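Visitor: Below you'll find the structures, each written out as structure tokens.
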Structure I
Amino acid sequence: MAVIHLLTPEYPPAIGGVGDYARQVAQGLAEAGDDVHVWCPGENGRESLAGQVRVHRTLGTFSAEDLRRTDAGLTAFPSPRRILVQWVPHGYGRRAMNLPFCLWLRRRAATGDRIELMVHEPYLEFAGTWRQKAAAAVHRVMTVVLLRAADRVWMSIPAWQPRLQPYALGRVVPFAWLPIPSALDEPSFDAVTGLRAALGADRARLIGHVGTYGSLVSTLLDALLPDLLRDIPDARLVLIGEKSGSYAAGFLDRHPELRDRIIATGFVEPAHIGTHVAACDVLIQPYPDGVSARRTTTMAGLFLGVPVVTTSGHLTEPFWERSQTVRLAEVGDWCAFNAHVSRLIAAPEERRRLSNDARRYYDEHFDVRHTISVLRSAA
């Protein structure tokens, strides 16, 4: 039985994609027989048992004192320790510029710990305000330090490797792709049927979108939705997510004629998001940089067998086109995007085929059991 330490900036009950992923991996490793310890923020350094996983909430705000407390906890375990770090630069406090945290990991590596990075996002681009550009510069320094500490680097998408590798400064570090699985639960048939009835699926097809409604994606929705809803007069749009209500209110101020066509769920308990996604006939998931394997909202559609129309961009991996498990349009080609949606809404047989293909492809390539197998074989 291997002892594995998983260090993450968030963990349930905290809400967030990194925390959901960390929980899946921790539970999967524990169920496979490993002794798993999660180190994360929380109240008063409390330790608890979540299923078969021991959770140490010692990281607080990632201050020097928090790191000393975590140091003591980790050092109580036999050396060398395998530490899987879930890396997003904005996750570790200090306004996304926590260089001391990176130096702390480097010191642990110097004492013999095996540091493995799981890079969800690498660093900010040099764009925007001077503050953002300054943060982008600090992120690159942090990346250099982390790659000096890392024994191995896992990545949520292959596109991160050419961005990260130059900052290894010639040091040989193994890079490998580890896709992000969906964190949703499979809903019951009765729950989905009941929700579809409540949403009016007997009178209209349901087109869904699930997301956080940040400015980048909201801009894309603004561009495609008016024509889409006019082109498919017998469809209703279901906006899923905590900020869906505020987005819908702003959109309807600009398009009041569509008021009866849009439903915003507002906050949905994580355990019920899968029911809302599965209730939809088609999902529309545009992304400014294109769909990629780190996009858990599209992974949710594949996992639940809901046909997805999404965008192709500079981060989109080739397998999306090859596998034909989603319908793709270039970012900005909203005529092609909406045509895909219209065809799927009008063709139930094509929706069923795409649903079956998506489920099978997800199970063969993205199910969390593949992640667990890779991590355990790399021990």
Structure II
Amino acid sequence: MSDVVRVGVVGAGAIAQRGVLPHLSQPDVQDRVRLAAICDPVPGRAEAAATKYGVERHFLEYTDLLSNGEVDLVTICSPIGLHYQQGLLALEAGKHIHFNKTMTTTAAEATDLIERAAARNLKIVASPGEVLRPHNQQIRELINTGAIGTLCWAVCGAAFGTYHQDEEFRKGDDILSTVDPSWYFRKPGGGPLYDMTVYALHGLTSVLGSAKRVTALSGVRISEREFRGVMVPSDADDNTLILIDFGNNLFALAYGTAAGSVSHGFSGSYFGTKGSIIGLDLNSKPFDYPGRDEANAHPEGNQIILPHVVGSHRSIMEQHVFEDIMQLVDWVRDGTPTPVTAEHARHVIEIIEAGYRAAETGQTQDLTTSF
């Protein structure tokens, strides 16, 4: 393989325009990675994105990108409910894969992709790579060294609000700024757990490790959402509370809700017998971690201290998406494995999937995966 990894972008919607295309078109990465192809099922959207960002080829059909795009890897930026089938096709075509969160909607699907990739000597990186973040690494160290005594419980999560209806890529008048967000509110793959709480769960498990079992309450609180004057029926659960057992009576609450938040960002809050870590504060005072002062001085905060986020990338949105793609690029180029693993993503997916099953059945669910 050439030293330059050729990337195919699957979907030209909001995440591609925020976190993939503007980063991978920057001059400083052209010695390592190239935007070779893009596809999108909306007529004209892939072509418009290709023209704007200098992508070599554009396609309406995903299968055409795989067969004619001359790509080494794909970054899948499509609705989450499509990820498993698109991942299968990519592996069959011999392509490495970066999945934008979430990799699949079930642990069984994730296992199938992991096993197929291994059999073909192909690589998978699954966002979000919260394990890379220095503050999460430091939170783990603080807890393990007894900074807050015996850890008793934790909380993490995120709320939908109207974030997706209000994005700039939904409110314009051209093909690149009229991206329909309806899938976020529909099964399969919609709802705040797969879309937003997944960050918090990756952060939580990066700190605490694999979970053992879950129970939950879940349902649809907001049955309709408005987009450009049209009411969109919502059937994906948007109000979920999951209780997670990490073993030895250490518990956590993870939430994916229609509105409201009780934790700080995606870092979570941790409560022990001698204090607490809430967001980036240890016992109400900021704790130190590599790059903290630099992050505090920048509007994008901790996004800018990820390993590959330098120069112009610090002023482009969704730096963590670029970072995860570059983790895969490095792995493909020089064989260096990344800590952003598909096995970690699978475990988080099982927490979400088992949470929904526990809410439906009223029974606590044992988890079968780990990382």
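Laboratory data are not the source of any read-out in this text; all were calculated from the coordinates shown. These numbers come from a predicted model, not from an experiment. Cβ atoms are built from the backbone, for glycine too; each structure is taken alone.
Visitor: For which of I, II does helix-only ellipticity at 222 nm (-39500 (n - 2.57) for each DSSP H run of 4 or more, over all residues; to 500), calculated from the coordinates, equal -13500? Provide the component values of the computation, followed by the final result.
Guide: Details: I: -13500; II: -8500.
Derived from the structure labelled I.
Visitor: For structures I, II, calculate Rg/Rh (Cα atoms, Kirkwood Rh), for residues 162-265 alone and state which one comes out highest.
Guide: Ranking I, II on Rg/Rh (Cα atoms, Kirkwood Rh), for residues 162-265 alone, first place is I.
Visitor: Ok, one more. Quick check for you: by Cα Rg over 2.2 N^0.38 Å, which of I, II is greatest?
Guide: Largest one: structure I.
Visitor: Where is FRET efficiency 1/(1 + (r/R0)^6) of positions 170 and 290 (r between Cβ atoms, R0 = 35 Å, to 0.05) largest, in which of I, II?
Guide: Sorting by FRET efficiency 1/(1 + (r/R0)^6) of positions 170 and 290 (r between Cβ atoms, R0 = 35 Å, to 0.05) in descending order puts I first.
Visitor: Now a separate question. Which of I, II yields 12 for relative contact order in percent (Cα under 8 Å, 6 or more apart), as computed?
Guide: Attributed to the structure labelled I.
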